[in-house]
Structure I
Amino acid sequence: MNLPDLRPLDGIERALVIGLGASGRAAARALSGCGVEVTMVDDDPRHPAVAELRSEGLRIELGQSPGEVLAEGTELVVPSPGVPEHAPVLRDAAQAGISVWSEPELGMRLYPHRLLAVTGTNGKTSTTELLAAMVAAGGVAVAACGNIGRPLTEAAQAEPEDTVLVAELSSFQLRFAHRLRAEVGVLLNLAPDHLDWHADLDAYAQAKARIWIGQTDQDWAVANADDRRTLELARAAHGRSASFSARRGVELGVGCEAEELVFRGVDGQRQLVLSLDDLVSSAPHHVSNVAAAACVAALAGVPLSGIRSAASSFSPGRHRLEPVTEVAGVSFVDDSKATNVHAAAAALEAFPSIVWIAGGLAKGVDLTTLASHLGRVRHAVLIGAAAEELAAVCRSEDVPVTLADSVEEAVERAAAVARSGDAVVLSPACASFDQFRDYAERGDRFAAAARRFAAEQRLERSGDEGSSIGTGGSHVA
């Protein structure tokens, strides 16, 4: 276990940690271990971690607002990622001159490591997993952390100093980063999201750009050459600029040239990363994620042989355009991780004919921008809080709509209108919290319902060879 570097704490003696989730627990334990007096607050009086944390000597206040325990003498607030930047407690802290740090900011101050950081509206988890695999394949000790796996503070404390940390960082975590230094930081893309947390799209973008906040001119700020806004933000960073593209070549970074991903370093020399034929998927979003991860890895000094090995064997993660089952010429695809408009738009361009299952919490995002992506949608089955709003968007483009009360009913309704050649795609464009624990539960329930339907259809077909299911334009059910 690494010993903390106490100098960046600036003599802080009292801290308030908001939230008893994984990141809050990691922050509280790290601060307490440095001799800081820590108070934790959570609005859930029955949180399962309470007894364990109290046994470790941590003070916990339950059922109170954070503002009620922002005591005189508090010098630092570490908020849960779920606490919006406009929350009264953070406003009060700012007015009182109290520092506000995210948990990753704290972790990197206490336990410095080489850090490769990934953020963006979509593709963060897949790119982080792939980047970690590339670093490992290059023969370097690596730990994936942040929004993927362990909190960054926990990983930084536990891992040897020569371990490279590869962190997925959200806009929530980056908003309160101040000195966090990523040797290479990549901003994958930007699209409206989490506008219920951030004041507006510009505030969201500026939070994402803080991935480069602590960089020096020896570090790298990597942007998406196919996303103008990311390029503009990268130009203002202190790090050296590089880029990636899934569509064209780039001057410095990884681009696509003649169906090959190619790395060009500071000398401009063309170096083959791999052919697109070597990837397990040629879907545009996957190629983009591979290009981004390869760019970060190459700039961090990972040999191209390691990058190539990891990229060629990597499959995208669960709930991201994940094939579930197929019956009678109809495929069922789980894209539950598409929790915003930008991600859903990519899914709606990925199949020639779609029965679309969507809906949930819109998070303050304008859903009408999906209208221009509905050209391949034959029918929409809508669930959740945003169902009526999405229905209006679909009807504006003459897409037939069916409403459903659950994802299981949505599968049933979608199967009833699907025909051979269709893909029934769960790509919600919304968050899941109105009906589900998280997007994974939503995807799992969709997949289970789809597999049950497929099994029933196969059973029926085995007993009725004359069934018309799966022939020509016939309905599946």
Structure II
Amino acid sequence: MFIGRAAELATLRDRYASDTFEFGIVYGRRRVGKTTLLKESVAAGKSLFFVANQTNADDNLDAFSRCIADYFGEPGIAFRSFQDAFAHLFGKSAGSTITVILDEFTYLVESDPSIMSVLQNAIDRYRQTSCLKLVVAGSQVGMIEEMLAYKKPLYGRRTFLIHLKEYDYYESSLFYPNYSSADKIRAYAVFGGLPFHLVMIDDDKPLKKNIIDLIVRNNAPLESEISLFLQAELRSVGIYSSVLLAIANGATKLSEIDTKAHVHDSSKTSGYVRILADLGIVRREICFGEKADTRKTLYRMADNFFAFHYRFIAANLTQMTVMSPDRFYATCVAPVLDHYVSDRFETVCMEYLVRKNRADTFPYPFTDIGRYWYHDRVTKTSIEIDLCIAREQGDIIAFECKWTRAPVDLKVMATLEKKSAVLPAARVGAFSLSRVAPEVAKRYPLAFSADDLFQ
């Protein structure tokens, strides 16, 4: 069953239905579901779907020729070059719409970089007379973005672009509907939002069982996912793992990451962190209210699956080797799992607010969102506010995110009001694992429980 991606599907199908030439690019990291999305987008009609291989250009050309021959019912046709193949496709689409999807396009470019210029020339020559719908897809995010850069052959040729990212907490939860709201959030904090991971979760089993069977157990399906990803994307995997281990275990400032990762060169560490951010594993977090070039930044794990791995697996490899899976879970995971989830819960709350705001269903539309922190060197006091939103009118709303079984009470809200006075916040709200205390719900309409996040 295909889940989510409604906006992306609508974009693709709208473009397929247009009466002009379309050239779209769909890209995103491995396992994010690009091929599944593209197959779903053409499921109701006929299309030419070609998946390139990590081989040489001649082998890919032969395979592409066979694919074109099969599509048009022209057995034996073979092209001497990709230029001839593209010319054939554009010619066939002069009087009718043809949808062509080139998946793993970056493999073609790796085998023969001139393919970008060949495609550019074909587009420039035939686009005015063609109804071809051409979509290329690739997993090497950096390479795709480089292909679209100014002065590159394909610059300015695309008619649409889809950067496919992980599911948010809500769409991820659709893969395990039988779980409670709390366990849906826990599952998202552990497995993240990659569909490749999510389809493996069996919500007829307890979350504990899924963690053990899919991650902890020897030869588990997801046991090597992290190392395979890093080896495919990076050199010097060891140093990147050290950086990730430092961030996952509490280092948020560049100097702290540099020290804990034992790099001892902040300029190099900055480069490592930047690359990890480009891959979507780490994010640079700007203090709420600050400009993009501010130095008031922190670094946190953006990818939940990576965060879980480096917090629990990479940090406890010896224990995992010598203990049974169940004992390892009981000793190294269970006692601190909810402490780990509490940190990821802030991201869930942010995603909830953004989802509602984009749908125009949040009662206080906003233009900015983020965490706020401040340290007064004179009084030696620190203030942290889990979430803040800024509205067009200029007022601010501050939120507390509490992953505790005790209900948020008036004392918690009073403390938040006192802290948020430094902004100053016009009103406050809260997110809680448990049900909101009645007196809080009555006085603070922006107080939400975990159940409310899935309504």
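Throughout, read-outs are computed from the coordinates displayed, never taken from laboratory work. Note that the structure is a prediction, hence the values are computed from the model and not measured. Cβ atoms are built from the backbone, for glycine too; each structure is taken alone.
Work out the source of 157 here, i.e. which of I, II gives that when volume of the Cα convex hull per residue in Å³ is computed.
Source structure for this number: I.
Computing FRET efficiency 1/(1 + (r/R0)^6) of positions 289 and 377 (r between Cβ atoms, R0 = 30 Å, to 0.05) gives 0.75 for which of I, II?
I
Can you tell which of I, II yields -12000 when helix-only ellipticity at 222 nm (-39500 (n - 2.57) for each DSSP H run of 4 or more, over all residues; to 500) is derived from it?
II
If you work out mean count of other Cβ atoms within 10 Å over residues 201-208 for I, II, which one comes out largest?
Structure I comes out on top.
From I, II, which structure was mean count of other Cβ atoms within 10 Å over residues 25-32 = 20.9 calculated on?
Corresponding structure: II.
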